[in-house]
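Below, each structure is written out as structure tokens.
None of the figures in this text is laboratory data; all of them are computed from the coordinates on show. If you're wondering where the values come from, they're calculated on a predicted model, not measured in any experiment. Cβ atoms are built from the backbone, for glycine too; each structure is taken alone.
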Structure I
Amino acid sequence: MLKSGTILITSRDPALAARLGWLLAAPLLLLVTMAYTGFDPRLLLDAATLATLGSFVGQFFPPSHEPAFVASLLRETVTTLAIASLGSLIAMLIGLPVALLTSRALDRDALCGDAPSRPWRLFQGSLRGLMVVLRGVPDLVWALLLVRAAGLGSLPGVLALGLAYGGMLGKVYAEILEAQPREPAAALAASGASRLAVFGWALLPQAMHELISYSVYRWECAIRASAVMGFVGAGGLGLLLDTAIRMLNGGEVGALLLVFVMLVALTETISRLARLAVESRRGGALFASGVMALLAAALLWLLPQWQDSPFDIGGVLRFGSELLQPNLAPAFLLQVAGGMLETLAQSALGTALAFIGGALLALPASNRGPRWLRAPVRLLLNFLRGTPDLLWGAIAVLALSLGPAAGVLALAMHTSGVLGRLFAQTLENLPPEPEQALQLSGAPAAARLAYSLLPQALPQWIAYTLYRWENNIRIAAMLGLVGAGGLGQQLYLALSLFQLHNAATLILAMLLLSWGVECLSRWLRQGLE
């Protein structure tokens, strides 16, 4: 509008109503989930609770250092690393081809405007559905099923990680490719290049760093996952951890916690070196050689174990055929629905609390925080995420007793460490110019945080939190193994009693819940863009 030679511009935020709606709805949803799960933060300050926890944690020190236990600890640590490495290899061998076949970044109709082929769309939809199944069943459930079908050992753990993480990598690799600029790929596709050529010459050079970074991150996650596979008999450190918890041997638990924190620090260092290595051709060659050497060493370490306990394919097929007959009795379905709702509430509340915890720890952990506080906060983050979620669940059960409230606490503690690290990296990657401008104008640190750092970082923080919620729905489904309620507790009971028809229904419920949360998370992320 023009008035007296002045241009008056009026504007209105089109997303204002939606943002205000979420601002009002979020606290209400948190209160509802707190009431449903029975999670009361005040219980953590109860004198009896603190005394119980203090007594249990006090037994962690000094960590056990008996020669026989240390020898077992070293052997199972190597086994855990080997399981994670070979499981990650299988996951990449599944995930990368699926990403190449399903990514819209390589479709000719998206790049060149060609008419889409209906059979090809049906094929892609089938592959995406298969990936939903692979990642929708938690890795620990895959391990539990494979152990029940084919016996104890590390091979079920490797296959479980390969299947579950293959589904995750197939999805994330495809999304990474779709996030790259399309112009180079479109130019190659228009010249008649094949799908593989477009990937190799146009998308891979752009996406290489992100693909490697995420793959190394998934390897780190695989180490944590394989560390608890022993809870269900799939080898690794989890066997020692399960025994130590059941025997209430705090010294052994303390030693295992120390190993977990060291493994997290190791993977962080390898991740940082990998990102630096791929900056040059020579560094990339050294990185590739190191990966090949690690995989060869892992195979040589595990192969004698597999020869002593051969995998029974027939047992797997017989077990799988029995799982294809779910129990659809109305009374049982009602119980399953209650477990689904309990698991959903656990995951949502635990993730929301972890967002708050991660946000509070991110600034002091980043290079933008006080230097003297950086090292201890990073150590705290390593401890939070290095401690396996099932161990957090066992500790939470001691603090809050059996039930979903313990699952909420376990998810909040573990995920605070994961999100705190990711949030800190986001802060470190922000452009420094806006903060410097405010600093030069005399703005205090609080103002620089509120008006420069947080507005830039918050969208990425929310996106990371939604991604993590997708993962936490699967973790929440497994915390029932240590008494934290939800679908996991029902599944563990069904498998323990060999009620395979009930187990099949519960696994279908996990798939449905995982798919629903993924769809909701994707819708929320798209709303932020």
Structure II
Amino acid sequence: MKKYFLLLFGSVIFTSCTQEKKLNDLQVQVEQGILEGVALPSGIHSFKGIPFAQPPVGELRWKAPQPPQKWEGVLKADAFKDNAMQKDVFGDMKFRSSGMSEDCLYLNVWAPADAKDKKLPVLVYFYGGGFVAGDGSEGRYDGETLAREGIVTVTLNYRLGIFGFFSHPELTNESPNNASGNYGLLDQNAALVWVKNNIAAFGGDPSKITIAGESAGSISVSAQMASPLSRDLISGAIGESGAMINPTLDAVPLNEAEQNGLDFAKRVNAQTLVDLRKMPADSLLEEASKWGAFNTRATVDGYFLPELPSATFAAGDQAKVPLLVGWTSAEIPYMAFMQGQYPNAENYAARVKQMFGDKAEEVLKLYPGTTQEEVIQSATALASDNFIVFSTWKWAELHKNTTGQPTYVYKFAQQRPPLKSELGSVKEGLAGGIIEEDGEKKENQMPAALPGASHASDIEYLLGNLNNNELYNWTEEDRKVSQTGVKYLANFIKTGNPNGETLPQWPVSKASETMNVLTIGAETSATPEQHRDRYLFLNSYYGF
């Protein structure tokens, strides 16, 4: 009888504990504790401000991200946390974050309300901003639309500028990996590890993680594919404009990065690493943002990046996964190449000669400029190719030739509609950003830029977030283009193939064959690549 009573008593205690730990519909159990999200009207649950690493402050400044600590009780995941330290560089970045601080290593998850018992594909998205700006809270990266497509969607923050890419001999010496720099990229890796270990709680499949990003985010995707730390964590990759391949923010040797760090330390009269870590974050940001003070670049550190990513891709040692990459039709305008010179044939030829020297004649054959119209077109192409198109093309070309994995290439051509009339004091910047102006709109003495999609303008279309950008008068055509882009991306994330029954066919690009390029716009169709001769010239020019 006594034994029976003890068994019964133990059963009651166990049942009571089990009931206490039972989660409600908005709660998930991750390794660190219980999270409680928010139910959106669309039937999506969002979880914002989830710590995926310890705050990189104090002694953890310029160290690899450390595993997050556990918490007691229920952590409310109902608001975005602080964005990384940065200056207000790009006027089109509209954050929903709680503020700005070094304590920035948080991620956000959107998942269907009924996803808990499922194994849905996962998207992890890296923001752009040249590794000096950006935040996972931006409306254009919002994950609700893709979550409605049955994809568990994640955005995250990573360290930027001097906080994310500072190298120094003392940092190298104190590192167990004998490496320094690349902290922002290591943050991304830590987020991927967290997702791998915890995304099943949200209904995601940890074996079906696609990474994606635009500009610096796209460059990050190429770096994560090349890194031995991340290449086995992913099942697919999407790159929108950019790869860590010369001339686009290629990585630098460790000794060069360390010298950059020593020069900065001398500039701010810091004798030791201790002095640098004692600098207030605001002061450090201010000093590093001065002209010529600090060069934000990834590092071939022998740990995260054993070699240049281009070498890894050429050897076929990158993540062997399906790849979807592309660029916009007018990444940056002709003015960026002409540098204030009027776009006539004489000025254009002089700029080509100045930039390409004894290769100028060859360049003028590939990018001719005998009329103003031709100059504007060719100068736009030269500016865009050297800025980001060539590196993206090279990434796709290497991947399709060295892995046997399907590669899909696009050109996004839908031009944004005009800004809303009530925003007459605001105009678009050179790369699609927004520049505030006081007073009335200034007259532009230069001819208009080439029509087309500017850098970063594809983000809200492809992620289905036009409604989150209230600056433009979106048309029904824009919404149709966005619906098409979302379907392509969703299909790719789910299957590794963007094609679907109602979509124009997107041919795969295969090894040793001419690349196929899908133009996404009001008219969406695929053609063999049209400018291979230009890219092959740049391939030789940049020493590949």
Suppose log10 I(q)/I(0) by the Debye sum over Cα atoms at q = 0.10, 0.14, 0.16 Å⁻¹, for residues 82-313 alone works out to -0.45, -0.87, -1.11; of I, II, which structure was it derived from? II
Kindly point out which one of I, II the value 0.20 was derived from, the read-out being FRET efficiency 1/(1 + (r/R0)^6) of positions 210 and 490 (r between Cβ atoms, R0 = 30 Å, to 0.05). I
Hey, helix-only ellipticity at 222 nm (-39500 (n - 2.57) for each DSSP H run of 4 or more, over all residues; to 500) derived from one of I, II reads -26000; which structure? I
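Quick check: 18 is what I get for relative contact order in percent (Cα under 8 Å, 6 or more apart), calculated from one of I, II. Which structure matches?
Values: I: 18; II: 13.
Attributed to the structure labelled I.
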Could you tell me which structure in I, II was used to calculate FRET efficiency 1/(1 + (r/R0)^6) of positions 194 and 250 (r between Cβ atoms, R0 = 25 Å, to 0.05) as 0.35? II
